[in-house]
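Computed from the coordinates by the stated procedures, all read-outs in this text should not be read as laboratory data. These figures come from a predicted structure and were not determined experimentally. Cβ atoms are built from the backbone, for glycine too; each structure is taken alone.
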Structure I
Amino acid sequence: MSMETCANTHASAEGEVISKLIRKARAAQHSYERYSQAQVDEVVTAAGWAIVHPEHNRILAEMAVRDTGLGNVPDKIQKNYRKTLGLLRDLKHAKTVGIIAEYPERGLVEIARPVGVVAAITPSTNPAATPANKIINALKGRNAVIVAPSPKGLSTCAALVAYIHAELDKLGVPLDLVQYLPGPITKQATQELMRQADLVVATGSQNNIRSAYASGSPAFGVGAGNVASIIDTSASLGEAAQMIASSKTFDNATSCSSENSVVILDTVYDAALAALTDAGGTLLNTEEKCRLQETMWPRGKLDSAVTAQSAPRIAALAGLERPGVTQAKFLMVEEVGAGPEYPYSGEKLSPVLTVYRARDFDHACAIVNDIYGYLGAGHSVGIHTADDDHILHLGNALPVCRVIVNQAHCFATGGSFENGLPFSLSMGCGTWGGNNFSENMNYRNFLNITRIVRKLKEQVPSEDELFGEYLRKHG
């Protein structure tokens, strides 16, 4: 048998496996579609409890770190808990069954409808929290969901789905509402799942995102992260440094929302660096910076060996032995440019923070713009300041969908108990980031909405209303 024949046979077998999953999901979803809002909300609560349950949460966090080698257990426990708790808070009073809005003055009534079977593409960085978030959002919309985990995240995903099934079984809910791809996880199987599903929601590598958009199915994908944060002259430097440090080190910087760069204005540069040092950072000298660069990008591409590792571990890999470095919570390097020839200007997915010095606020904005011209456009920017004009300027000038003000970025961008963003692990980056949405992925992205349209009294504007002012001004 030729290699081509073998490949075609394998692809056909994978296609049939996916088709079987889809058929089971559709049957379960058709039954679930008839549930009332109260029944749906109970299902959502059950799925949330499956991961928030303290013993489940601990086991999932331990499995995730053991099998992916990314992050650390205490922070994953906190992430699983807070992200799910916040999502359940957001969903508690949200209507997703029947009439969800009425606008009598416009003659419109909106009715929530399911999208059907959702393909949830999830990364290895958050193999429990991200699938849980997508599963819960899908269930809130009366959909079925099939998770495509990363190969290293398969074990964690399987355990999560087993916990969810145990809770759903208590309610007599069809277990095929929530499924996952069986191992081994392949690109071909994931692509086939995306092709056959009704909706694709993809988080992870940009290769996955491009595949989602090219699948032929409706898709929501997220842009690349490479967050920069500005420390303004009016910032509370100690508080800013503590927030940046907590964000940069959380779960060893697995989050796409962790700061990769900080741009500090000249007049507070030395004081801000001192505050960052007090918060646990260590600034590398030129030789140490070069050695670390050779370790992180040995062949011009970020080495997975440093991804989501602790600062001491990364320092050891680079052979950095200075006590201040080996004991640091995060490493800092000074940089002056952005682009491929300045690898520190890109996303690092590790507790390594790039530091830029700006002459003034306009220069700081230009530096961030250059960084996003290389990588990270659309995602978000942070600013520590007391100047409202500077905040508004960022929202009007930079290619970002979120401006995070005086907050720890990785905790704030994906929703927080201290801001109004929806809790999510998937942030839309707009057209700047190659996405078709610019909000935090939330339950409304998992709905179809049918509109009942009633006739109103005709309201035709006169030509003078529309053109009068223009014609009187310009002739």
Structure II
Amino acid sequence: MKNSPSTPQQFDAIVVGTGQAGPMIATHLASQGQRVALIERDKFGGTCLNEGCRPTKALRASARAAFVARNSAVHGVTADAVRFDIRQAMARMRNMIDRWREGFEGSLRANKGLEIVLGHARFTGTDDGVHRLVVGDRALASKHVVLNVGGRARIPDIPGLDTIEPLTNESILRLQEVPDHLIVVGGSYIGLEFAQIFRRFGSRVTVIEASPHVIAQEDEDVSQEIERFLTDEGIDVYTSAPVARVGQVDGGIEVSLQDGTSRVGSHLLVATGRVPNTDRLDLDRVGLAPDRRGFLRTDGTFHTEVDGIVAVGDINGRGAFTHTAYQDGEIYVDHLQGGRRTADGRVPTYALFTDPPLGRVGMNDRGARESGRKVLRSVYPMAKLTKGVLDGETNGLIKLLVDAESEQILGATCLGLHGDEIVQIVGALIHAGASYRVLETMLPIHPTVSEFYPTLVKQLRPLD
């Protein structure tokens, strides 16, 4: 094993990464009198705070304001000469993020028993159950190491891509000019959110997706509805369109497809997924081997195959979302306190933050069919919902799936006005193990989006 650059400094616990789970665990351990090292390689707060959820949703709010202003005539409001200033929108976003990050870092540094270590952490070995890491020229050691190192944009192996410096979800947040024509390679969550945002900023936008449908993991009717309202806004969407190569041309960046056609734009955003940062830790030094996707296998309380090493957040394959990472922290702290919480059996819950948004919990049609259960399904178009009609926002649909025999709620898909919020009503009922009939007898408020639930239950029919 490689020798450490100096005698390791001993800690009761070492936490690597200041994303959603790590700081919660580190501060808990410090509050119990343990000496804890909290290591951060780059920016405090992880992906969500710096390059993910919060900055993108700030820009989404600016994009929606511009869209509403341009389309306000239907409500009797005339907004002449609507202008958008990307520099001001970016400054608004950045000021919020900077304040949050500075406050978060300050709160961590104020914790007694918590030592902040800045730099890139790598394992150097294990002796008698004590794991050694190095950060720069500093060596640290502990029997208890928590990894919360997050992920990064996946850069696909496309010929010519290394010659053009494509945009990623991180670098696109630094733009100070609206792209003339943004080409987005990847028609899933990140790609579609940025596609709509920059279309509303004023860019011409083209989305290129290799699968037959955008958001390929969703049911086909949901994917088709999302594609429809995006194309209605003027976004060009090409599906079943694998990319053959990219390169610079006089007119900008050319994306050549395998069918022989090509598209030329001024900017290229690569949004083909994310990869965990496990390859940056020298895990082989401690006997850990990620799976083929780069994730570390864990039990329900996030213990890896090596005693004393815990993996939380985006690197454990249990849901690469801010909310799942945060709950990982809660579950692990509960475990440290002798509780019984576990991530095993956690119901998938997530959202696509287009406008309108998609909220998902539990199974979709595909999963329900594969489950072998006797399933009832109900589908309700947003165009029939009073609240949607009143607000002039009728895109989308709502689905409910239930087990006909046990009355267990299996899942819900809420695409439309407040879909990211109303789906959580179903999520709470699934978590509580409630019968779907609770929705049938609830008293909803009128007019709201969630008032459709009793009607949805009454329209349940066998899933084909």
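Structure above, values below:
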{"item": "If P(r) over Cα pairs in 10 Å bins from 0, in percent is computed and equals 4, 19, 27, 23, 16, 8, 3, 0, 0, the structure in I, II", "result": "I"}
{"item": "Parent structure of the calculated result 7.0, given that distance in nm of label points 7 Å out along Cα→Cβ at positions 34 and 322 is the read-out and I, II the choices", "result": "I"}
{"item": "With relative contact order in percent (Cα under 8 Å, 6 or more apart) derived as 17, matching label from I, II", "result": "I"}
{"item": "Structure from which -13500 was derived, helix-only ellipticity at 222 nm (-39500 (n - 2.57) for each DSSP H run of 4 or more, over all residues; to 500), options I, II", "result": "I"}
{"item": "Test item: distance in nm of label points 7 Å out along Cα→Cβ at positions 186 and 354 calculated as 1.7, pick one of I, II", "result": "II"}
